[in-house]
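In C-alpha cells below, several structures.
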Structure P
Amino acid sequence: MTYNVVCMKWGRKYGPEYVNKLLNMVRRNTTVPFNFICYTDDAGGLLPGIDARPLPEMDFKDDKERGWRKLSLFKKDIDLQGRVLFLDLDTVIVRNIDEYFTMDGDIILIKHWKPSKKQGIGETGVYRFDAGTHPELYEYFMSHEDEVKAAYRHEQAYVCGMTSKAGCLSFWPEKWMPSFKYICMRPFPLCFFMEPRLPDEAKMVIFHGTPTPSEALAGKIRGFKKYFRHVICPKWLRENWR
C-alpha cells in the first residue's frame with residue numbers, strides 16, 4: 001500500500017511556512033514511508049521534499065470559500081494512487097500518527113465537537129480515503145452544484161451527508177482529535193491566567209476558525225472575542241508547530 005499525505009494551499013490565507021511545518025511534523029511523527037503532496041496555486045517557498053502540484057481543474061462557482069475545491073481530490077482522473085490522508089494546513093501534530101494510515105474504515109473523518117444541522121456531524125480537516133474511490137462525491141456536486149449548496153453549508157457537511165447516507169462514513173477516535181478552541185483553551189476567566197491544555201491521548205490538535213496556530217503562537221484573538229477569550233501561547237505548541 002502506498003501512503004500519501006495530501007494538503008491544499010490556495011489564495012493568501014496561509015503562507016508556505018504552513019506547508020513546510022506540516023511536512024516536518026509528519027516526518028517527526030510517523031514511521032511509515034509516505035509521499036507528501038501539496039496541490040497549490042503558488043509553490044513558492046515550499047521545501048524540496050514537497051511534491052508540489054497544480055490545483056486539480058474544477059469548473060465551479062467559487063463565490064464563497066466553503067472548501068468545495070477539496071472535492072476535486074475525489075475525481076476519477078486525479079493523479080493519486082494508494083491511501084490518502086488529507087490534512088488541513090492548520091493541523092498541529094503532537095504524537096505518532098501511524099494509526100491514521102492503518103485504521104480500518106472507508107472514509108474516515110473527524111467527529112464534530114459540536115454537531116448541528118448547520119455544521120454537520122463531521123469535519124474534513126483530517127480525513128482518509130483510498131484514491132479513486134467515491135468519485136460520485138465530485139461528480140454529483142459538479143452536476144448539482146446549486147442544489148448541493150442550498151442543502152449544505154460547506155464541503156464537509158456535504159461529504160458527511162453523502163457518505164452517511166451511503167453507509168461508508170466512520171470517525172477517528174475523539175480523543176485523538178481535540179479542538180484547540182473547544183477542548184484545549186481554558187474557559188473565561190481562566191484563559192487569561194492558564195495555558196491551553198494538551199490532552200494526554202491527543203495525536204493531532206485541530207485549529208478551526210480563530211485563533212490559527214500563528215495567532216495562538218503570538219497570543220492573539222481576533223475581533224470582539226478577545227475581550228472574553230484569551231490565549232497564552234502553550235509550550236507544547238511552540239515545541240510541535242515547527
Structure Q
Amino acid sequence: MMQGMEEQQIIDIAKGQDAAASYALARTFINKVYAWMALTLLITAGVAVYSTGHDEMLAWTLQHPLLLCLGTLGIIVAMSLGARAMSPGALAVLLIVFSVAEGMLFGPLLLCYTQQSLGVAFACAAGAFGATSLYGAFTTRNLSVWGRTLFMLLIGLLLCLVINVFWGNGTFDLVLSFFGVILFSALTAYDTQKLLAMGAGVADGTLRSKAAVLGALTLYLDFINIFLFLLRLMGDRR
C-alpha cells in the first residue's frame with residue numbers, strides 16, 4: 001500500500017510539473033503576442049498621425065481607399081494561408097506592412113472626429129478589450145464552443161453592414177455598431193483563450209514565433225473593430 005501511495009505521489013508531482021511547464025509556455029507566448037500587437041498599434045497610430053500633417057499622403061489615401069483596403073485584406077489572406085511556407089521574419093514584415101497600410105486608412109478618420117471623441121473611444125476600446133481578454137485568459141469555461149456561433153454572427157454582421165451601405169438607415173447603423181462592440185469583445189475572449197491553449201501546446205520555437213505573429217494580427221483586428229464600432233456609436237464629427 002505504501003508503495004502504491006508513493007507511486008501516486010510521483011504521478012501527481014509529474015502532473016504538477018507538466019502543468020507548471022505548460023503554464024509557463026502559455027504565459028511567455030501570450031506576452032509575445034501582446035508585444036507584437038502593441039507594436040502594430042503604435043505603428044498604425046504613428047502613421048495615422050503623421051499622415052494628417054502631410055497633404056500628399058492624405059490625398060493619395062483618399063484617391064486609393066479601395067486599393068488600400070484590398071491590400072490589407074490580401075495581406076491577411078496571405079498570412080493566414082501562407083503561414084506554413086513563410087518564415088517568422090516574413091510574417092513579421094507582412095504584419096508591419098499591414099499596420100502601416102491601416103495607419104494610412106486611419107489618417108482621414110482622425111480628421112473626421114474630434115480629438116476628445118477619439119480619445120474616449122480609444123479608452124473605452126482598451127477597457128473592453130482588456131476586460132474580455134482577461135476573462136478569456138482566466139475563465140474556467142471552455143469558450144471553444146463559441147467558435148461556430150461567433151463566426152456565423154460575424155458573417156451576419158458583415159452582410160448587414162453591406163446592406164446598410166445602400167440603405168443608409170441611421171438607427172440600424174447604431175444597432176449594428178452596438179452589436180459589433182459586443183461581438184468583437186466576445187471574439188477577444190474566445191481568441192485569447194485559443195491562443196493560450198496554442199501557446200501551452202506548441203513547444204517548437206519556429207512554430208511559436210509564427211503563431212505569435214498571427215495571434216497578434218487576430219487580437220489587433222479584434223481591438224481595431226471594437227474601437228471603430230465605439231467611434232461610430234459615440235464619436236462627434238468635426
Structure R
Amino acid sequence: MRKSIIGLSAIALASALAAVSTPAMAQDEPTPALTVTGNAAVVSDYRFRGISQTNKKIALQGGITVSHSSGFYVSTWGSSIDDYVAAGSDQELDLIGGYTTTIGAATIDVGVLYYYYPGNADANTDFVEPYASVKGTFGPATAKLTVNYAPKAKALTVGNGKEDNLYVAGDLSASIPNTPLGVSAHLGHSFGPSYLTIGDEYTDWNIGATYTWSHLTFGVSYVDTDKSLYSPAGHNVSKAGVMGSITAAF
C-alpha cells in the first residue's frame with residue numbers, strides 16, 4: 001500500500017478499504033468439503049445399453065450427487081420405465097456409492113450401483129452391479145473405458161437358478177473449441193446369457209451431438225444394437241432409433 005502524508009487515520013482507513021475490496025488477497029475462501037449437483041431430463045426414449053426401457057416412448061429422468069473433497073461420493077438417479085422391464089414396476093431408481101481419484105493423467109472411478117424397482121410384483125428384480133472406469137483427456141477430447149460386473153443373482157436369471165452379467169464399454173467425447181457443441185461415440189458389449197441380454201450376448205453402439213445453452217443441454221443421438229428383442233406390445237425395442245433429450249443441470 002502507498003504511504004499517505006495526510007495522517008495515520010487516513011492510512012488505517014485506506015488499509016480497511018483495501019481489505020474489503022480485495023478479500024481474496026487477504027484471505028482465500030476455503031474449498032467446500034461437500035458439493036451437490038443435480039440434473040433433470042426429458043428423453044424421447046430411455047435406452048439401457050441399447051435396449052429401450054420405455055417401449056420406445058418418452059421418459060422423465062433426474063438425479064442428484066453429493067461429492068466429498070476426498071473423492072468419495074453418493075448419488076441417486078431415477079427414470080420412468082415401461083412395466084415389462086421389472087415385473088410391473090414403472091420406475092427405476094439407481095443408488096450409487098463410489099470413489100474417484102486422479103493418478104497422473106488418468107481419472108479412476110470405482111463404485112457399486114444398486115438397481116431398485118419400486119412397486120414391482122416380484123422382489124427378485126433388484127440387483128447389484130459393481131463398476132470401475134478409467135478415463136483420460138487429450139485436448140478437447142476424453143476417452144473412457146468402463147467395466148460393470150453384476151454377480152450371480154435371481155434377478156438376472158431368465159429361468160431357474162442364478163446368472164451373472166458382464167458389460168464392457170468404451171466412450172469418446174469431445175467439445176468443439178469456442179462453440180457450445182459437443183460430440184460423442186459409444187461402443188459396448190454385454191456378455192450373457194442373463195436377463196440383461198435376454199439370451200445371447202450382444203453389442204450396442206451410439207453416436208451423438210449436444211448443444212449447451214446456460215444450464216440446458218439439448219442432445220440428439222443415433223442408437224443401435226445387433227440384437228432383435230420384442231416387447232409384449234410387439235415393438236422391437238433393440239432396433240435402431242434416433243433419440244432427443246433436454247437436460248437441465250443445477
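Throughout, read-outs are computed from the coordinates displayed, never taken from laboratory work. Keep in mind it's a predicted model, so treat the numbers as computed, not measured. Cβ atoms are built from the backbone, for glycine too; each structure is taken alone.
So the values come out like this:
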| item | result |
| --- | --- |
| Among P, Q, R, structure where helix-only ellipticity at 222 nm (-39500 (n - 2.57) for each DSSP H run of 4 or more, over all residues; to 500) as derived comes to -6000 | P |
| Origin of the value 79, 39, 31, where Cα extents along the principal axes in Å was derived from one of P, Q, R | Q |
| Mean count of other Cβ atoms within 10 Å over residues 100-107 - structure with the largest value, from P, Q, R | Q |
| Answer label among P, Q, R for the case where relative contact order in percent (Cα under 8 Å, 6 or more apart), calculated from the coordinates, equals 35 | Q |
| Parent structure of the calculated result 1.2, given that distance in nm of label points 7 Å out along Cα→Cβ at positions 76 and 220 is the read-out and P, Q, R the choices | Q |
